[in-house]
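Here, each number is a calculation from the coordinates, and none is a lab measurement. For clarity, every value in this text was computed on a predicted model and none was experimentally measured.
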Structure 1
Amino acid sequence: MLLAIDSSTGTSVAVVDLAGGILAEQAIDDTMSHAEVVGALLGDTLREAGVVPADLSAVACGMGPGPFTGLRIGIAAARAFAFGAGKPVVPLVSHDAVAFAWYSAGNEGDLLVETDARRKELYWSAYAGLSAAGLPVRVGGPGLARPEDVPESTGTRLEAAAVSAGALGMLAELTWAAGNDFAADEPLYLRSPDVSISSRKRVTS
């Protein structure tokens, strides 16, 4: 049983189980209120599922791609919860969860997932179906580009407004069951933050 958190678009939290599926999921689509809502979503989702931290095996965390401010809040919440509960964090690419949900709904063929990167740009990832283990096969990306520069798709082009933590959690369960590697434990910002530390040397007397 896993807790799953993604804040690459809005904020989504879920509790999932490989055999039982999505036991509880709550989400808020607002892309500017991650810090204000993530704590309440965590508590409400655990209560809805009827589980306590000790019941969990790990915390699945969407690593993006996503804008700096929102994405880092979800990752920080996942790491803090996991540390407090004494559980590992299993990182995944957020777009993989979108692709997993799309293919799990019975869709087939090539898929290009896009999410809003702001500044008139898109994050994108390309997929070519599911593996024998039922995991999405990513063949390109994640990348960042202006809409006209996103690679052409020979199949479906899906602009996703949200990433489901339920799908992320089920993807993590299947990845774990298949013995496959998880994503790198590094946020996929794909862009430098708006504010940076000055490189000027301090003048001392």
Structure 2
Amino acid sequence: MADANPTRVPFTGSCHCGAIRYILFLTLPHPHSETLPPPKGVQRFYRCNCTVCHKMGHMHIRPASPTDDFLLLSPLDPFRDLGDYQCYDKVLHFFYCKTCAVRCFIFGGEGEVVDVDLAALGVSGAGQAGKGTKAWRPKRDGGRPKYGNYLSVNGHSVDAGQKGFDMRELTDKKYVLYCDCLSDKAQEAPARYGRPQDYGSY
């Protein structure tokens, strides 16, 4: 991710066996770092130290817009076709592949199946120009009234070898925010860059 004007780029992702396939749009180089923290509602890379994310090894990628920046190509009904783990208040769905058990994304809210022109969106080698491809995505204005849809893609499930996406570089450049979600709210440590919170991991 060389220094340049930020560009919106599509990346493919999948589980290990390929049953889950998705496209994630990211703005790179990432415009936020230790010196310019991201406000709410923009693209974020972060790790939290809560027990569920820590044990799953989830590297959070929160796209700026769940509706515009994420397309699930397979399966088209994650609630029916994927494994689903819920905990705590049981609002979020920690989806996983029933075959290989890889967890590609966490979702809370409502989704919809749409026809998209992948070629027009700049996704090389996917779909034919002018022809729609069915994809599932978070529904615009769906989810809880106060928070909307929640979507967090697991960075470990982004397909390797794609130019412009390197998780090591994200860490080296201090683009990754480390949140304290293990402590009680009253004792929660401020979010920081550079090193994980207590009991967290890089």
Structure 3
Amino acid sequence: MTFPVLYTFRRCPYAMRARLALLSSGTVCECREIKLSAKPEAMLNVSPKGTVPVLVLSESHVIDQSLDIMKWTLSQSDPENWLENARFDLIERNDTLFKHHLDLYKYATRHQSDPHHHRHEALQILLDLEKLLGTTSFLNGARFGLTDAAIAPFVRQFAATDSEWFEAQKIPHLQTWLRNFISSRRFGQIMHRFNLWRPNDEPVFLRADT
């Protein structure tokens, strides 16, 4: 039996959310952990843009956008009803405006940007999520779903940039939501440390019992 192949990088938030959805759907796939500074030729041959995640379903079917991977795998199987009530407007804002400010905050030296300005602007977006989480347990509604999985890895990255500052902010619902995500069994599963993939390695698999 041939399994899908996922090229991934453990700490990349885009790859994290793809792995979260693949696990939720029950899709077993070969997991190829890569080094971004030494991308394997096999990955570049199927996705020349050179970013992760990349999901190879067949020679003619490659998905190399994280949200598209999430949608595809959940369209095959969605036992936890992640697609129900998904807030694609919130995901779009995360992937554009929030990610913009996150990068210019976290990598201020590289971009020669004002980190305090971009941290403030990103916080305004998180304040909207805080209001939402004051009325419901998750961004997706009563249960963790696609919206939460798509956004949480980026909020985690933002929080980790200056964790002491983040914990001092008046966003208790968001802080609790993030702590619950990070301490969850599912997060532990997707953060399993795989060895860097090399051609001819025995395949290793991403699945719920990892």
Checklist line | Computed -9500 for helix-only ellipticity at 222 nm (-39500 (n - 2.57) for each DSSP H run of 4 or more, over all residues; to 500) - originating structure among 1, 2, 3 | finding: 1
Note to self: Computing Rg/Rh (Cα atoms, Kirkwood Rh) for each of 1, 2, 3, which one ends up highest?
What the structure shows: 1
Notebook entry, point to check: For which of 1, 2, 3 does Rg and Dmax of the Cα atoms in Å, for residues 120-175 alone, calculated from the coordinates, equal 15.9, 40?
Noted result: 2
